[in-house]
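What follows is a set of structures to go through.
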Structure I
């Protein structure tokens, strides 16, 4: 690949004007098309992050550009007390994706905002303040959302009334215990926490497929057990499907595989195609208790542009049979990752749920996994792939756009094999 002279110049000359909220990758992206992006130096990369898991149909998707151009020429923002036809249409389509079991939607901006809104409504309805979640769950970086992310580990200031339970993640658990022993421990912890805190809980929030916390699909039995405890203690169940929703798992929503219906559904990312769009969708019973109450208000609530985008994404998934396609491509992708892992002793645990896949570094072999992960990501860039790590570098997630091809997946597989062999030699 070519050098990085323009990127280096931009970083050296202009980074002083940019607040560094995180450690930025060196490729500075200039444009994209389909599954690929190009940096300012002309280097081409397969983007298996699909942006930040938002570009559901790939970069520069022409029908989407036409959709937003058409809407921009009509109207794209109104005040919060004024609706447009697009909002009614999108709300009805949202209800249809849930088989009308959740039928009342409000459109917002980000997943964090949507989770904050869900918390506020849950507290208003129940008159209680506690929120329970999984200790590996991720729900955003605004204050209340972060208080229930990773057990509130990084929330500053401290958020009261946040309670976490053990994540049923046997893949990364203590291997001295059998799988049955570990899951029995998780169910015991769940029961004990509900017995202790249940009467003070407004809501239980979880991702049916855990994203940042390890790319783990929760079992049907576990979801059903949580539903049972929520009903027993009068706790509202919130499913955060910002990452796994809108078809990524091969269903409209991952919870539909377990046939466990939440009281509140939160969605974002894929539904906005890279623009800040999210939604909170309530069951009819839940909505009746809060409609018309000024509990959550936003400058970007039920925007016409956001609604038009949601309708476009739903229609695209439905009309092009992308739910079935994601299931089929997900199997192909998981197989490709499994074969790549077999080429190296340091890569293990290839797994996936639709187009939400991952693999791990074996941290019993690679103890300095943080630095190892950074080197691997850098080699992947050299070999033409943008990929991200989670769990402090122990897990790599693969969440491509829905139109990724088998040949592009094959390219990813070969890049992983080549990159890991190069890193091991370093």
Structure II
């Protein structure tokens, strides 16, 4: 028996097992050998176990700490839809884009897919700029300039369907992970044990190409990100309310509620030097999109830059107003009655089937291809700014009032 083994046996007798393994085993400290078989990792006969320091930082994302909450409308149900009754649920922690996907981000997407995708797919990814066109309104300049003119770079992309938004999420996942893999390849010869490390010295990845990066991405190495995706409706509503900002340390009760993503029952800032200024971009009343010259209220006739208004307590911008946002869920009136109370999500083909709704007889608009959107927009009155309100539209449709942002699971954590 090796001397090291005798030492470990002695340590066990003294109750100091942790000293043999280098500390308690964990994802970031798995030890040099298996704690069940004793086979050494990263050898010819052992399993490859890469170093892991936690999930890499995802570009544009902020962390949303999950927990128990009550989802549902905080406003009077003026539409009498009864489709978002209050219910206590628990949402796991996740990540979400701090701001809506902007025109510059979509143009970047178009740039890359034009170089490595079929022309048909490129054309299918083009936003519908005609969503600005109105027969009885002179919005023609927006049709031509809104997407591509430099001044609109950080305005939210619109004219994007739910299907297009999902395609963007898929592309973004691949592009970000390709970049992470390339960086790991550049430093693999220095660190070792990374995505592109080699068994022999002097053979670390040099001159790694994008093709190499794509071929060598895997879940097991822990150096790639989970999928970017649309947030679930429950995630979106939870993140928009941001009740973490009202919570007292050590108090498990949520004693404060919010109608909007900020404190108070009004849409104006009630504090500080910016007291009286509007906190979101919305339609104040009939024909009033921005106020009067010299004293504009929200200051935006149409959309506004994605960082234009103060963020909520999670650091998320424009979770009310500017543009509505697509979420993952298929729409059903009884979603919050049917779904589970841990990470609720409404998917197709589970309970409440589409054939119960008379779409063919024009008595309903509901089927398995309508998706929920949330948040209110520059063209909506304040009622729709409340995170609990919900509407739906066909997944292949687009308007000038709907955009989106991405989300991501908090991989490797039970929180």
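All of the numbers you see were taken from the coordinates with simple rules; none came from a lab. All figures in this text were calculated on a predicted structure; none of them were measured in a lab. Cβ atoms are built from the backbone, for glycine too; each structure is taken alone.
Here are the numbers for this structure:
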{"quantity": "Identity of the structure behind 18.4 (criterion: mean count of other Cβ atoms within 10 Å over residues 336-343, calculated), options I, II", "calculated": "I"}
{"quantity": "FRET efficiency 1/(1 + (r/R0)^6) of positions 312 and 352 (r between Cβ atoms, R0 = 35 Å, to 0.05) from the coordinates reads 0.65; which among I, II", "calculated": "II"}
{"quantity": "Of the structures I, II, the one that -12500 was derived from, the read-out being helix-only ellipticity at 222 nm (-39500 (n - 2.57) for each DSSP H run of 4 or more, over all residues; to 500)", "calculated": "I"}
{"quantity": "Structure responsible for 34, 20, 12, with semi-axes √(5λ) of the Cα gyration tensor in Å, for residues 296-399 alone calculated and labels I, II on offer", "calculated": "I"}
{"quantity": "Top of I, II by distance in nm of label points 7 Å out along Cα→Cβ at positions 176 and 320, largest first", "calculated": "I"}
{"quantity": "With Rg and Dmax of the Cα atoms in Å derived as 21.6, 63, matching label from I, II", "calculated": "I"}
